[in-house]
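S.K.: For reference, the structures are reproduced in the following blocks.
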Structure P
Amino acid sequence: MARPKVVLPENGILEEEILKKMEEIREEDINWKDGKVWSLVYHASEEHTEMLKKASTMFFSKNALSPMAFPSLKKFETEVISMAVDLFGGGNRCCGSMTSGGTESLLMAVKTYRDWAREKFPHIKEPEMVVPSSAHPSFDKAADYFGVKIVKVPVDKETHRADVKAMENALTDNTILMVGSACDFPRGVVDPISELASIARERDIGMHVDACLGGFMLPFVKKLGNKVPDFDFSVPGVTSISADVHKYGYGAKGASTIMYRRERVWKHQFSVYTDWTGGIYISPSMRGTRPGGPIAAAWASMKALGEDGYLGLAKIVMKATKELIDGINQIPELYIIGEPVMSVFSFTSDVVDIYNLGDIMDKKGWHLDRIQFPNALHMMVNPHHASIVDTFLKDLNDAVKEIKEHPEASSDGDAAIYGMVASLPDRNKVKDYIVNFLKSQYKIK
């Protein structure tokens, strides 16, 4: 049998050689520091990042699986949750845990409500959750993992927010959970959480607010005088909230939070096994080993920035966001989709091929995510984008002119791939294509 292409070296390699090789390898990565990347990275400042590195390294080897072995991590985690609960209008009865990211937080929420419902509604054998079509795919993943049927309801065609009446009509006797986003990823809008929570409260079921993206931004956007719909624990009926510290909380990856209004719900998040020969095993989340670095860095980030720091960053980000949105709307061929509440938005066109536009912007050094239904380009604004707004808008204007002057030109980049994927009516074929593509990415050439 042929050996794999990469095997363990017979002799260890010197540190200097290893680090040099790693520097060479990372040269192919996207250079986000120049501000031309509009996703994946959340950056407050170089000084803040250096502090995060030090905080993370200090607790590099520690494992939060055991709060007794490492009381330092227990302190950090409980205080991160306490600070987040307070930020989101909760009281001292609220509780929760840290996770590795938004996906794990949402997985834990669905698992928790499934087990909670088994106790509260033992007659429900096939539990369901009702979510807007804009909800994060992590809810689909949770449905696959935990056997909770996901019922997706189309969003309002005008506002792109959850359609309250349609979601209410989608409830059945098997519904255990409703979901809303603050904000959603595709459009940056906040769902009508108050209305959804009122329905959930009346039905005595769970109401989860996915604030993984907007949680550490929206409270400060509101303090700056912007209109932000109510979405947190101040809303009666909201029973849980997830929010990522490693996004607009500017912590190190991966650090998220999942919080509950009541401990009697949170207890169902824990997995406990009492009859293992290795001893009693209990875990509060998906993982066993829970790296100490991200937990420590999350605590350090929140303590270092404080309310004034977060408010200052939000002010910079929202100023840049307004300039970008205004500038895009001033290009006749383009328009913003919906009414974004914060620094996340998408734009499209009824005149030019938006994916082709994205390819031209790629060639100019920019990186914008492609999204669909409708086809659009997506942006998430960070503080380091403030200095390149004018350059971006100039390049965008030039790119639109280029397409209009040469409409016959076809794209050999992502436009062809994304256009094909978005247009295929058989979504199972899309799944097969994407899985095969991703598998190919993880094969050593």
Structure Q
Amino acid sequence: MSGVVQAADETWKTDDHFLHPWQDVTAMDRDEWTHLEASGGIYVRDSNGNQLIDGPGGMWCVNVGHGREEIVEAVADQMRKLSYFSPWSMASTASSELAQRLTAMTPGDLNTVFFTTGGSTAVDSALRFVFFYNNCLGRPEKKHIISRVNAYHGSTYLTASCSGKMREKAQMDMIEDTIHFLPCPKPKDRAADMSVEAFCDEKVADLENKILELGADKVAAFIAEPVMASGGVIIPPEGYYKRCHEICKKHDVLFIADEVVTAFGRLGYYFASEDVFGVTPDLLTTAKGLTSGYLPLGALFISDRLIEEIKSVSNEPRSFFSGFTYSGHPVSVAAAQANLDIFENDKLLEHVREISPYFANALKSLSDLPVVTDVRVQGMMAAVECELDAGTPDENRDTGFTAKVDAICQELGLLVRPTYNACVMSPPLTITKAEIDDMVAKLREGITRAMQVED
């Protein structure tokens, strides 16, 4: 967390040799950071010994909680047995076993897994596979991608170009001619006289209209997070995701489900697309909760249908010239296997489905605060949106307010992830009702104190 100075507190130290993601390079010698040194359960501890609730769960990823010895031991054991293999020329039993385990969990016919190094590279690989697929089928013009404003799909050149957080594109080159953005499907921002149902109709029509405008023979894929996480936990209207999938099938447009955040328990299931939203996508990406953040690993799942269509058009070789030095890294996959064992042994999916209504009700209790204008919750991810004057929207003003909330909450023992004008919560899935009460009480106090500063 940057930009907040605690004088004479050694917890806040400059980190001027480490350029952090999204950091202002002109402020590297001034930005001060809280240094974390230990963790356990839902808590982290800073270099001054302060215990903090990990409200964001790292970056949406520490699903089984911190300090799980099962993962530590599995990783150490794998390092002793096989620390690396080249995925270009060899196979690894550890990686093959994880691939088999995962494809038994995926929806529909997503029976091929392409391992990557994280979420950005998983989505990048999905997009590259879409281009590859259309080239193999003799459709080199079918390359346009449709995304949405406020979507986040990664930080490679290709995935950043598909991300719709427009204010984060400044000074960065982006692909602009073949990537297109639909308006954000955020119900709160609909016209005052429009029903949620009518808003849903409008947003679904946005997709079909864009396909028709560009030409279905030119549109390769629509990419969508089931819940738009980094955009501020934007939950589209009920039925939106499934209806968009139907539009894609109608026009022969591939549907990419970006489940980098929503998979592995965040919404109560290993994968949310089918179990929560009724969609079996053509491609599905994941990372984060796959290892609960203990080691980097991502995955792209590919429909059997796409593989078979590539095979059917020619007997000639069709190599997917993509991959990474660390594809299917045996140590990372050992972490993933141990992580999945914890899900099963602790009945973590069942726990999430049982506790998520309590989590939602606790956070929605903050609606009585005058600056809280929307509370969005699905599963174990939430956003508390704050506006100092809802009648005169000012994102910069309200982003400054949530930064104050963040700083105050840290003093109270809670890490918050301010995302523009929203305070985002995605704690470890192991959280208990008592810990939820403590987290929400601290967030309430943080918002209240920040309001007093404004007054």
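What follows is calculated from the coordinates using simple rules that are stated; it is not laboratory data. Model, not experiment: these values are computed from the prediction. Cβ atoms are built from the backbone, for glycine too; each structure is taken alone.
S.K.: Please state which of the structures P, Q yields 3.4 when distance in nm of label points 7 Å out along Cα→Cβ at positions 178 and 242 is computed from it. Could the numbers behind the result be given before it?
M.R.: Values: P: 1.9; Q: 3.4.
The read-out comes from structure Q.
S.K.: Quick check: 1.00 is what I get for FRET efficiency 1/(1 + (r/R0)^6) of positions 218 and 282 (r between Cβ atoms, R0 = 41 Å, to 0.05), calculated from one of P, Q. Which structure matches? The partial results should precede the final answer.
M.R.: On the way: P: 0.75; Q: 1.00.
Source structure for this number: Q.
S.K.: Computing P(r) over Cα pairs in 10 Å bins from 0, in percent, for residues 146-321 alone gives 9, 30, 34, 21, 6, 1 for which of P, Q?
M.R.: P
S.K.: Using volume of the Cα convex hull per residue in Å³, for residues 58-201 alone as the calculated read-out, with 147 as its value, let me know the right label among P, Q.
M.R.: That value comes from structure P.
S.K.: Tell me which structure, out of P, Q, gives 4.1 once distance in nm of label points 7 Å out along Cα→Cβ at positions 82 and 186 is calculated.
M.R.: This figure was derived from P.
S.K.: To which of P, Q does the computed value 3.9 (distance in nm of label points 7 Å out along Cα→Cβ at positions 106 and 394) belong?
M.R.: Matching structure: P.
S.K.: When Rg and Dmax of the Cα atoms in Å is computed for each of P, Q, which one produces 23.0, 72?
M.R.: Label of the source structure: P.
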